[in-house]
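Asks: Just below sit the structures, each encoded as C-alpha cells.
Bear in mind these aren't lab numbers, they're just calculated from the coordinates by the rules spelled out. The model shown is predicted, which means the values in this text are computed figures rather than measured ones. Cβ atoms are built from the backbone, for glycine too; each structure is taken alone.
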Structure 1
Amino acid sequence: MLPFATIEFYFLFALVVALLYLLKTIVGQRVTLGTALLTVSVGFAAIYYPKPIQLLLFTAYQCLFCWLLLFKWQRLHKLLGSLLLALPMVLVKFNVETDILSFAGLSYITFRCLQVYLDGDLLRDRFAFGTFITFLLFTPSLLVGPIDRYERFKSDIDDGWGRLNKASFVAGWEFFVLGLLHKFVLAELADRFWLSHIPADSSALVDMANTMYAYTVYLYFDFAGYSLLAMGLGRMMGIALPFNFDKPWLVSNPPEFWKRWHVSLGDWLRDYFFRPIYKSLSGVQRLRTWPLLRQNIALFSTFLLMGFWNGLEPHYILSGALFGLYSVVYNSYQHQSRKHKWNLWGTMPEWTVKAISIFIMVNLCCFALYIFSGRFPYLH
C-alpha cells in the first residue's frame, strides 16, 4: 500500500489521526508525540509498504552511515561522505538494479540524509536518533516529498502534543481537500479527456503542441495534488510540511519559477548543489575574475545534475539541461543589463512587460516539461 494510492490508505490514516488525538487526551503526559509518530512511521513501513524489507534495510544503511559520518568519520571529505549516502540511489540511476534497491521513495530518503550530513556541524548537538528515523520514514512525505529539513521537522516534534489542535486539524483538512480536488478530479480530467486523446508519439506540430500543454496541466495538478495531500495529512498529524507549489504559472523568469514550482526541491538544489559548486569554482584561480562565468557554470551544472537525478534517459538529461540553459541566459541578461544599463523594453508599460515575460516563461517551462515527459517524438 503506497501513500495516497488506495482507498485503504485513506481509511487507515483517518483511523491513525483519530488515534493520535485520542492518545493526546489519554496518555499525552506519558507518551511523547515523537514516540507516537515514530511508531506510526515504522509501523506503516514494516506492515503496509509494498517492499518493507528493502525499505527498512535501506533505512538502516542510511542511519548507520549518517551516524558514522556525523560522529566517527568527521574528517572524511564531504564529497566522499555524500557518495556513501548516495551510492544506492546512484546504482539505481545507472540501472544496477537489484531487488533490494527496487522500491519507491529511495531518492527522497537519500536527499533527507544528505541534508542532515551536509548540515552536520549545525545539527550534531541536536541530533536525535528516533526523530531522525521518523524524519526519514514520515508516511505523508515518504514517497515524493515535499523535501523537509531535519531541523524544522525536529522543531515540530519537540513542540509535542500542542501541535495537535483544532487550528492544525482545520488547516490540514483544507489542504487535504484541495489535494483530493487537484489529484483525483483536475488531474484525472486532464488525463482522461485531454492527454489520452492525443495520438502517442505524433510528430505533427499541432499534436506536439497539444501534448506539451496537456502534459504540463496534468503534471501540475497531479504533483501539486500529491503535495497538498501530504501537507494536509502532515498538519493533522502535527507536522507542518513545507509548501511545494505556489502559483508557478504567474512567473516571469527562471529563478522565480523555481521559487514556486517544486519549491522544496528548488531550495534543496540551491543549498546543496549550487552553493557548494559555486564555492568550489571560486577557489579556481583562473575563474576568480569571472564571477558571472562561475555563477553560470554552477547554475547549469545544478540543473544538469537534476536531470541525471531523474534518470539517465535522454529526455531527463535534456530537460535538466534546458532548465539550466534558461537560468544561464536569464542570469547573463540580468548581469549585462545592470552593467550596461540596458532597457530592452523601452517605454513599454510595466503590465505589458510582465504579461509578455509570463507568456514567454510559461511556454519555455511547458516545453522543458514536455521533453521531461518522454513524449517528444524526436528523442525516441
Structure 2
Amino acid sequence: MKKKIFLSLVVIFQFLIFQLSFSANDENIYKKIDLFSEVLDKISKEYVEEVNQSESMDAAINGVLQSLDPYSAYMTPEMFKEMKTETSGEFGGLGIEVSMEAGVVKVISPIDNSPASKVGVKAGDYIVKINDIQVQGKSLSEAVELMRGPVGSKIEITVRRIGIKKALTFEIIRDIIKVASVKSKIINDVGYLRLTSFNENSSEQVKEKIKKFKKNKKVKKYILDLRNNPGGLLSQAIKITDFFLDDGEIVSTKSRKKFENRKWFAKKGDLIDGQSLIVLINYGSASASEIVAGALKDHKRAILLGEETYGKGSVQSIIPLQNKGAIRLTVSKYYLPSGQSISEVGVTPDIEIAESSDDFQINTKTDNQLDFAIKLLAG
C-alpha cells in the first residue's frame, strides 16, 4: 500500500515538473523526470530511516520553486492559512520578515514592538541556527516552520551580524503579533506618520491620521517613516503613494506575458496640499516601502532621508492549490516612474544618514535620523 501511495505521489510530482518546465525547450526533460522518479524510489528503499513521503514531496515541490528565486515558495494548507491571517493584520510568531540568501535566512525587518525587535534582532541579521538546528541547507519554508510554535513558548535563534565577529544568540518568547500599522505624533509643527507594514487597512489608517493632523492648524509639514517596513500589499502601496501626488505614474509591472504588464497612475488630490514631506528609509525598508519612497523621489515630491533600502523589486502572486495550500510565485517585476528597477539595488536616499539607534519610538533624543528630519523641515 505504501508503495502505491509513493508511486502516486511520484506521478503527481512528474506532472508538476512537466507543467513548470514545458516551455523550457529542454530535450532531456523526460529523462530528468525519469531520473527524479528513480532517486525517489532509491530513497524509499535504501535510506537509513523510514521517510515521510508526504513531507518529501512537499520539500521537492518547494525545491523547484526555491530554485527560481528566494521569494517563490510552496505553502502547505496550514502555512497558507497563517499567511492570510498575516495580511489581515494579526498573527502569531516572532515578528520578523525574512528571505533566503546564500542558503541562510536573512532578516529583512523586525516588526515594531514584536518579540524579535524587543530582544535586539535587526534588519540584515543572518539566522544560522534555530534552537539547535542548523539553517544551512534548509528551504525558507522549512526554516519558517521551525520558528513557528505555540504562543508563549520559547525559541532560541543564533544570528551572524555584519561587523560583529561573534555569533549572537537571542532567546525569544513567541507571541501574537498585532500589527497596528500606523503610528502618529505631532512634533512641533510636523505631522509624523510611522507606517510599519502594508496590510489590508493601512491606507485607511494613514488617511484618518492625515485628517486629524489637518484639523490641527499648526501642522504645516509631514514626515512619513518607512524604516524597517518590510512591505506587504501592492494595492496599499499604490493608494498611500497616491495620497501625496496630484498626477503621474506611481509604479509599473512587467511580466513574462506582455498583455499582463500594468501601470498605475495617481489621481488628482494631494491629501496634504503640497506641503513639505520627508520620507525616512533604511535597509529594512523593502518591497511596497520602496515603491512609495521611489515614486515620491522620482516625482520630486519628497526628500528621502536615511539609508539605502533593501532592493526587493519583484511581485509575488499567491496561487491557491487544490489541497488548500498555495504557491507564492514571482510573476512580475516592478519599475519606478523613472523606468528604474530596484531589484537587488534599492532606493538611494537624497540625504544619507546612518542610524544611531534601531529604537524607533518617536524620540528625537535617541533617533538621529528623525532629529535631523525635524531640524531640516524647521529650515
Structure 3
Amino acid sequence: MSGRRLIVEADGGSRGNPGPAGYGALVRDALTGEVLAEHAQSIGHATNNVAEYRGLIAGLRAAAVLDKTARVEARMDSKLVVEQMSGRWKIKHPDMIPLALEAREIASSLGSVTYEWIPRARNADADRLANEAMDAAARGEQWEKAEVEEPGPPVAAWAPPSTVPTTTLLLRHGETPLSVQKRFAGTGDHPLTERGLAQARDAAQALKGRGVDAIVSSPLTRCRATAAEVADVLGLEVRVEAGFRETDFGAWEGLTFAEVGERTPEALNTWLASPDVAPPGGESFADTARRVGTALDKLKVRYRHRTVLVVSHVTPIKLLVRAALGAPMEALFRMHLDVASLSSVQWFDDGPASLRAFNDTHHLA
C-alpha cells in the first residue's frame, strides 16, 4: 500500500552528556495510531544530540522499510534536531553534520518527511525506549531491541534494502453455506461446509514443500478453520491478525447481489461507484484498504524475507493484489477469486512488488 501516512517518534539521550547513551524510535500508522515497529539501541559513550540524531535515523529507516513512498511526520522533543532538519538552524558541530546528512539521505528516499517539535510528555513511548537503551549502556551492555507490537524473535527490519522478497501466499478460505449461494459474507462468523473442510485439506497438501515459515489468519471462523487444516499438515502455529478480516457489509450481510439491487438499488449503485461509500451500517472498501495496509506493513516487518501464508477473504486478498499491481480501486470488480484458491505476491524492500500467481485452484479435487 503505497503513499501511506506514517508517524515517526524518536528520542535519544545520555547519562551525563556525554555519557552512556542510547536511542529509541517507533513508527505509527497515522490513521489508526497503531505501532508498526519499534527500535532501540545502546550506543556506548555519546552526547544527547548524537543519540537524538541516531534515534531519528533509526525511525526514518524503519519507515522506509515499511513503505518507500510514505508521507512521514517525524516528531521529536529535541528542538535542536527538529530545527536543523527543517533547515531553519545551521548545523555547526562536526559530530552532527554526518548524522544530519545520513538522516536527510534516508528522508530523500521517502515520499516526503516533515518535522515537528513535541513536548516530552507527548514523546513518552520513544523516551521509554531511549531510557531502556541508556540503562543498558550504563551497565556496559551492547543492547538492541527491535519489535512489532509484542516481544518476539528479533526482526531484521533495519538493514539496508535487499533484493530478497517477503513472500505472501494468499489463501481464500474454503466453501461456506453463503459462498455456495453467492451471498454477501462479511464479518458474520459463517462455518465451513464439509466440502470447504475438504478444500482446506487439499490446499494444505498443495502447500507442502512451498517453504512456508508462518501462517497468519483472519479472526473469522471460516478462515481459522481453513488455517488450522494447513497448520496441522505443516506443523506451524496460526497467528491471528484482525486486519485481514473481510469487509463489513452491514445490512447486506447474507443477501445476494440481486436481492440488494431489489431492496436498495440507489445504495448499491452509489457503493459500486465509489470505494469511499459503505453499505448501510457497514464498511467502505477504502476503510478496508487502510486496515489491510496496516496488517501488511506489520507482516512485512515481522516476517521480513520469509514466506507467509495469509488465510483471508475475497476483499483483503483482492486489495493486496491491487496494491502489488498499483491498480485503481475499480480493479476489485474485475477480479474473481474462487474459494480455497491460492495467489502469491512478493514484496521487495525497495518498493516494487510482483504478483506471482492469482486464483490458482489446480489443487482442488
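Asks: Computing Rg and Dmax of the Cα atoms in Å, for residues 215-294 alone gives 15.8, 49 for which of 1, 2, 3?
Replies: Derived from 3, not from the others.
Asks: Next question. Out of 1, 2, 3, choose the structure whose coordinates give distance in nm of label points 7 Å out along Cα→Cβ at positions 207 and 311 equal to 2.1 when calculated.
Replies: Of the options listed, only 1 reproduces it.
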